[in-house]
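Novice: Below are structures written as structure tokens.
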Structure P
Amino acid sequence: MTTQDAIKPVIHNITIYPVKSLDGISLQTAQVVKGGCLRHDREYAIVDAEGDFVNGKSNALVHTLRSEVDLQQERISFRHEPEQAWNSFHLQDEANRINDYLSGIFHTPVSLIKNSEGRFMDIPDKAGLTILSDASLQTVSGWFNNMNLEETRQRFRATIEISGVPAFWEDRLFAEQDVMVEFMAGDVRLYGVSPRARCVVPTRHPRTGQVIHAFPKTFAKHRATDLPSWSMLEAYGHHYYLTVNCYIPPTQVDKWISVGDEIHLTGNVHPNIFKDSDW
């Protein structure tokens, strides 16, 4: 038996982010919905008067806003650091109050809007979820002083985290550009599209917004040093990448992905898979 044969990747954690750029919720199981994403993931977004997203890329105040969402009761609670009090609202019945509260936080008129079909994903249709391993998170946390595992997890905001593999094993889920890797997560068929290029968000502390100096440079240096020999990351031009963009085809709608599901590469690589997409 080879070392690769002994590796058994298993889904360890599922996190959805009901409001784009705000705090996540860990789940045991999640359902694929129309639009090629997981139910309730990035279902809401904060937008400004021009309709542009208010997110970590554009506004560092996002990092100081805590949120909790009760999906069953359709309620959302906010807390603006360093305040201790929570402000709770019904997502449907108190939309105007939510908008007033958020506008006060961001010092400009903003609105909380909803779309349940994946329109608020960073790459709609083609990247309904992202995957990485807990070993990768642990390794990355060691590249920076005083960065623990949970903080690293919050910086990179992956949807699915896998265990049972060495660091950066998830690089096996993408190939060269314009080629997709087919694999199964339990009963759900997925396609690894590409590594996720990172933006300014991981450079900031997820709760304070404080920036780590030269974060991208330090990250890229270590990523290159620790790159598995078989990884195709070199084909993408630089090393500031972490997590894998994954496409969920329309045929997988209503299926469930769960903690404990095994990941199996089917051995097939499919170019031009998007031409068959109905999204």
Structure Q
Amino acid sequence: MITTLFLIIAVLFTAMMHVLVESSYYILPLWFILSLLVSFIITIILIIMQLPLLNKLSYTNRYKSYVYRSIAYFLNRFVLRLKIEVEGLENVPKDGKLTIYANHKSYADPVVLMEVIDRPTSYTPKMSVYKIPIMHMLLKSVGAFPIDRSSDRNTARAMVDAIKVVKQGVAMVIFPEGGIKDRNDIKMVAMRAGAYRVGMKAEADLLPISIDGSTQIKHNLPFKRTKIKVTIHEVIKYDDVKDLKTAVLADKVFHIINSSLEKND
């Protein structure tokens, strides 16, 4: 939807400038380049205008999920310049309580997963992300679980809210490394066992995901497109791991995620 809107605005602007300002075909490429900038600005404004409405919809609302996936698709193709390949899409449960665990090497990782996962999703950003203009409203809209490393009390309070969101059927995306640790090594490093508390408290299934290629985004932008491979592993049923200690569970997920990344080294 967002990508279609962007292209329509670009075409209309190019046609308008060609007809009303300068009809020479030599100047047409200039109008087209200018139209991309104008279309991008208008599209961003329209997205921002939709946020108050989206905020009023439930976390599991399908229209809200569709809009955010559409935004992610637009950002991945036209801003981050990604080409995404997905393996194991059939492993994503259509509904039910679910927590998703993935390696984290780029700020683009949440946007990649927002496009790939065809169901309502939420995230676990660090508190500083909420200070970015517009992001606070967007994250609140999807029921995000803010990580406030300066206050255990605030984090515990947010965790209670996150558990409620998962129980409603929203897939909670968690990066268990506790932030971006090593941008040059695509493999997951030692993770925080506490990252599994939300899933265990919510009695949710776990879905390990490997993201390969995101370390190259910063090197390729803006001229080269980056290939990203997302491997979605088989879901881990809550009943199969409910008696495990979180440290043991963390080690299990760690090896599953890295198994795909080691093959692609």
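Values in this text are rule-based calculations from the coordinates and carry no lab data. What you see is a predicted model; the values in this text were computed from it and never measured. Cβ atoms are built from the backbone, for glycine too; each structure is taken alone.
Novice: Using helix-only ellipticity at 222 nm (-39500 (n - 2.57) for each DSSP H run of 4 or more, over all residues; to 500) as the calculated read-out, with -4500 as its value, let me know the right label among P, Q.
Specialist: P
Novice: Same structure again: Among the shown structures P, Q, from which was the value 20.6 of mean count of other Cβ atoms within 10 Å over residues 67-74 calculated? Don't jump to the answer; show the numbers that get you there.
Specialist: Numbers: P: 14.0; Q: 20.6.
Attributed to the structure labelled Q.
Novice: Now for a different question. Where is percent of Cα pairs over 25 Å apart, for residues 107-226 alone largest, in which of P, Q? Don't skip to the answer; put the middle values down first.
Specialist: Details: P: 32; Q: 25.
Checked P, Q; max of percent of Cα pairs over 25 Å apart, for residues 107-226 alone sits with P.
Novice: For mean count of other Cβ atoms within 10 Å over residues 123-130, which of the structures P, Q scores highest? Intermediate results must be reported in sequence, preceding the final value.
Specialist: Working: P: 21.5; Q: 16.6.
Comparing P, Q by mean count of other Cβ atoms within 10 Å over residues 123-130, the maximum is at P.
Novice: Further, regarding this structure: Between P, Q, which one scores greatest on volume of the Cα convex hull per residue in Å³, for residues 91-178 alone?
Specialist: On the way: P: 174; Q: 97.
Going through P, Q one by one, volume of the Cα convex hull per residue in Å³, for residues 91-178 alone peaks for structure P.
Novice: Between P, Q, which one scores greatest on relative contact order in percent (Cα under 8 Å, 6 or more apart)? Present the calculation step by step, with values, prior to reporting the outcome.
Specialist: Details: P: 25; Q: 22.
Largest calculated value belongs to P.
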